[in-house]
1. Computing FRET efficiency 1/(1 + (r/R0)^6) of positions 42 and 138 (r between Cβ atoms, R0 = 30 Å, to 0.05) gives 0.05 for which of P, Q?
2. Looking at structures P, Q, which one was volume of the Cα convex hull per residue in Å³ calculated from, given that it came out as 116?
3. Which one of P, Q has helix-only ellipticity at 222 nm (-39500 (n - 2.57) for each DSSP H run of 4 or more, over all residues; to 500), as calculated from the coordinates, equal to -20000?
4. If relative contact order in percent (Cα under 8 Å, 6 or more apart) computes to 14, which of P, Q did it come from?
5. Once distance in nm of label points 7 Å out along Cα→Cβ at positions 50 and 82 is calculated for every structure in P, Q, which label goes with the largest value?
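Taken together, the values in this text are just the output of simple stated rules run on the coordinates, not laboratory data. In this text the structure is predicted, and so the values were computed from the model without any measurement. Cβ atoms are built from the backbone, for glycine too; each structure is taken alone.
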Structure P
Amino acid sequence: MKPFFLNPQHPKSNMRPDPEMMKMLLGLGWAGQAKINGARTQIHISCQSDFRVFTRQGSPHTVEFPAHVAEVLKARWTPTKDWTVLDAEWERFAPGVNVHLFDILKLEGVLLQDKTYKERHGLLVAPPSLETAFRVLPLLLTLEACQEALEQEVEGLVFKSLNSLGWPNTAIVRMLKKDQK
């Protein structure tokens, strides 16, 4: 059983954070999340405890993934069959908790394209004791929560449609604090 890269949701354009646009998106049933300045990482965990990490282009990461984080993720999401695939942002050279989960694409070998983002995000819930190794990025459902997140050390915000099935690129908007490439 070999893992295969899943083309995840990826925004195609950037805009600066705009309170009016945030209010509009939130009012349409979208949610914000902090955009961490790290490396997009797709994490594959097999039922045989095989653990692989890929870049957003589908290549294996060249930097070694933290072993203690891999062990905790395997303890929480090792499937009984096939693979589980998590989508995350990995601050590869940052100290402390540097793996931020925001989506689950496959669970127990089943692609979750028939689930909404809200349903998939709900599957990421982990006991607080595990969040010493990684964290699940929370959904920001109010303008105030979005503005508070922007005051933190984040690259910006990503807004996703909570009710779109699968991971279409049309259901995601990226707002960056400053121009990024």
Structure Q
Amino acid sequence: MPYDIRCPICGSETVLRTLKKGPDAGNKFHMCLHYPDCKGKVEYDPEAEHHRKVIEKFGPRPGESSKEWNRRIMEESLTRIFQRQDAKQQELIKLTDDELMEVSYKCGVAVSEWFRDMRTTGTGKSTSRDESDLYFAAEAEVDRRVDIACSSQKNGEPPSPECKKWLDYLERKRKAMEDIVLRGD
């Protein structure tokens, strides 16, 4: 398959080859398409190859304006993020209320510590994609359960025991997060 790497001798396209024999068997290199007439070759650089593949996959398509390209990349990125978070939320649906409260509380504490560190030192501990997906999925599942527990609530009526449990939890979590961010523990 032709690549955008050019032959250093004649300027033609090159193809990626792998040595099959000898002490360097398995090593890759780019060979001129005009071989054997042209003996030009370029050393294989896996990092450059990775960047080329990323640009090929995510770069602008022929005739696509930068505005269209930005919109497409943003939509594709958001779609992937929401798919990952939906998958996490499907796992969280199986948890009991108490288990979900524990996961959500730990996520809230981690986010609060990050905000506190950003506020006080200017740098926060980086979080992995899995951690951030878990946080957003846990929040979405908590919101869903609160909606279910409190949806039958009529104006002026005291909350049901199930609704009160969730409202108390949310208040406890809010205070803990506020204490971490504002007071620093």
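1. Numbers: P: 0.90; Q: 0.05.
Label of the source structure: Q.
2. Label of the source structure: P.
3. Working: P: -5000; Q: -20000.
Computed on structure Q.
4. Q
5. Values: P: 1.5; Q: 3.0.
Looking at the calculated values, the largest one is Q.
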